[in-house]
Structure 1
Amino acid sequence: MHRSRLTVGTLALAVGAGLLVGCTDEGEGGDCEATDARFSWATPSPQDDARFDLTGPGWVAGDSTYSVGLPDGRTLWLFSDSFIGEVSRNGTPAPGMAMVHNALVAEGEGGRLSTRTGEGPESFFPDPSEQSYYWVQDAAVQGDELVVFLSLTRQEGEQGFVWERNAMARVSLPELEVTEIIDPGPGAGDRVAWGAGVMSTPTHTYVYGVEDLEEAKHLHLARVPAGNLTDRSRWQYRTADGWSDDVTQSARLTDGVANELSVSPYRDGYLMVSSDTSLPFSPKINAWTACSPQGPWEERQTIYETPESGRGQHFTYNAHGHPEISDDGELLISYNVNTFDFDELTRDPTLYRPKFITLDLE
């Protein structure tokens, strides 16, 4: 499980109708109305929590909770560590419950959910070895396939882990079958985990990444011409004052972000949402606004504090928006809940389900 996309040391395509798009993706900053926004406190969305109130068989709990709108009208949910099996209404797991490192859940007409894993069950994106596995990052539709960013992670001890490198998966549409995993192998040179958030425009795909140090997490940005996401030779990286083909020139754009986040068009600019990592295991969810995809992301606003944090050994993490399924005038945001007590989690996996809130954008 993601014991710490938020931790220090060994411990964390389409634009929705609710986001007003009047911006250009090539802007270099300047003044815009988006940066004048002052947001009200976000509100819980129990009706969205309920979409994952599942008893199985199939996916019953997990983290990450990325979503992508598919061309056939389905919403695809991408989860990392997930419990697969059956649970009772009070959360007690049935015999045979398994945990996999990633899984897909397709949401179709009427909210019907269908789980996709490997046989066994095993991870949908197969584990490369007994000691390593892929956690999902964000994804984007490109032509007749889905491109999913992956973080190759190595197990250390019983519950520790170390990020090793980036990978990408190509998944066929509408079948949802893995056709290729693009893994450059050791020595690729990235210090940034790319795919923390992905934003597509008519001309470019913007890929946000996080440089995760023990003392801080720093935001980075790359862009690639539309339709060329899997070709790293076409990527450009945001520097302090422009763009470069050299990944080593990628600049730190801001800090205090988490390993998962979202950036979406908003008014005549952009809106970023992330869990706060300025302090370990903070309950805060923050929002930033900017006039261009690269920022500057200067003034953060706290829009919510998660009530689950600090209850027993629980903590929260991985907040990001879902513009493709948001209602007019608001942004739907999810975050994950977890516990330091793994025995508690195995007794009641349902505490590991995503929670949803809505942010008023008007």
Structure 2
Amino acid sequence: MNTPSLAGRRDLLVPVQVTAMVALSAVSAELLAAYGDSTGDLGLAAFSVVYFSALYGAPALLAREVARRAGWGWPSLLLLFLALGLTQACIIDQSMFSDDYEGYDGWEESWKATLVQPLGINASNTLNFLVGHVIFSFGAPVALAEAWRRARARARAPWLGRRGLIIAGLAYLAAATLIMFQPGSHAASQTQLGVSVGLVVGCVGLAALVGRRHRQRPAPEVQRGRRAPTIAVTFTIALVLAVARALVAETWAGFAQGVVVTALAAAFVWLSARRPGWGIRHAAAVALAFLVANGLLAFTYFPLLGEVSAGAKYAHNVVMLLVVLTAGWFALRTGGSSSARPAARPAPTPPTPTA
């Protein structure tokens, strides 16, 4: 009688991993910041998890599948996430070009503060939308989810079969279509839409180019020198940078500060990841830091849309932060397979036949 292997039994956890990741994407993209009318409303929050799992979690999964099946690294994956962010903000909901989107309090005032009139965009919104989507909608949930089962063969393996790809694609298409039919999602001109499509295509093409070079690069020799910072140091530095980025004012000075802080965060991760010892848990620590910063700062303001009591609002904040902390604990827990990056790319090992 044939007996399933241990690896085969463990693969049954993939649906759980995928489901938790898409739900975390909904939480980190929308519910954690607690700025909308779903704050404190249990029924609306539950619906939002389902809806935003389709709008953000599904495309995050699809982008990850493309990158992992092609053997691309995180630079290519981030470029794919940037393409998805551009698609969301410029083509689907077109909030990038709206001077009064969905009636959010303060939107019109902030729009005028850093308006780039010739382009019809707001500089602060552009930075916040693109960085926010790359980190919160797509990047952070994927980084944490890969660290939940951080044995390299599993963390970097594809998660979806043909059926999963079809379901994710249809879910994303359905959620995006619902938004595109809303009256507030028609703020872009034909020129802005054309440029946006060109930028999306350019990001995808650049992701493929970077990924191809990543695959063709020879396996690195054993690295020597200063090691990557510890998980605790990585989390702390990322948390400070995340808070500094979130606290910038919606002015031209604040925009400049946001650009500098974002560049510092990118440089810190880029340089640290090139050192010996950097692994999947480090990437998860950076992701968790940005989510924790968003969750903590959400306690300091009330939603920009709708009315909610103080008790319901703070209960919502606590629950969402606990969700993030739980996801982070599973990602950063000690024990299990090593998450450190190997010194060289090993040759593929043929599967072991099972009895």
Structure 3
Amino acid sequence: MGLNDLAAASLRRLDAETAHRLAVRALELGLGSGDTRADPPILKTHLAGLDLPNPVGLAAGFDKDGRALKGLPRAGFGFVECGSVTPRPQPGNPRPRLFRLKPDRGVINRMGFNNEGLDAFADRLRRRSGGLVVGANLGANKDSEDRTADYVTGLRRVRDLADYVTVNISSPNTPGLRALQDRGALDDLLGRVAEARGGRPVFLKIAPDLSAAEIGEIVEAALAHRIDALIVSNTTLERPDSLTAPAKGESGGLSGRPMAEIARRALQAAAEAAESRLPLIAAGGIDSGAEAYHRIRLGAAAVQIYSALVFEGPSLLARLKRDLAERLRADGFASVVEAVGAR
């Protein structure tokens, strides 16, 4: 076990939110040895015009305010996504609001878009060093009278500071937010986003708790409004029968290993609807090279991880990438791109 994993193990002795805050602070200070080894060429890929050294990204939620951008470039991710950020600062929901499901390797959160707001977020993006592809994940304020306007405000503010922007309409912890996934509301939102994007790649993050038909409608709306990629998916409101942890009944979004099958199902529906017309990014329950490879073969051009790092530690990323490269070679692929949708 490396020093970073030992530090992660120590953090797991603290309550989940305190541990998370300390992990972000350590990266903000530039602490941690990181993974400085070059990725094997087989892992290089392209996504929405972005050149990535590997297809494994850090999902939104870890670095909500862009504080960790000093330390994250050394971590070994192909790209990282900061946020969700809302136009105005907001405290989020009352604590406790983050729960580890240790025996299940899962997490439940009901954070509620807690963040410092666009001003602080944009300032940190402006001061970041180059070399790492960074995305900005946008949310809407809980008390906003026009949530679509919140996304437009956020997009205009960060579009020249981030490499891509994600419109997050799938958090289960802001009441009514997921209603923006309905086709009429979605067309209005994406139409206004298209007018404000300024040429920057724009991704859309959706919920897994949708039918195949609903996902198909979202895919068509995304294509109609020139969305560059779909992130499938956010946390789930479902509670699999397999859960055993005492906190399994807490309200909020479930992430980690217990939602893997739910996320796979959503990804497959998106891939079938997209028919290679829209890049897909898989998220939710990815904790190994085998699972990352499975999602790529289902149709994902890239993957994102987060909850698995809580239980496996930072060394997970290097192991996952190594295993993914070995699986690609074993099946005769020369690149990640060749394996996308090869199931």
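Structure data summary
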| item | result |
| --- | --- |
| For 58, 44, 43 (Cα extents along the principal axes in Å, calculated) the corresponding structure among 1, 2, 3 | 1 |
| Ranking 1, 2, 3 by FRET efficiency 1/(1 + (r/R0)^6) of positions 36 and 92 (r between Cβ atoms, R0 = 41 Å, to 0.05), the structure that comes out highest | 2 |
| Entry that produces -19000 once helix-only ellipticity at 222 nm (-39500 (n - 2.57) for each DSSP H run of 4 or more, over all residues; to 500) is calculated, selected from 1, 2, 3 | 2 |
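We did not get these values from a lab; they are worked out from the coordinates using the rules stated. From a predicted model like this one, the values you see are computed outputs, not experimental measurements. Cβ atoms are built from the backbone, for glycine too; each structure is taken alone.
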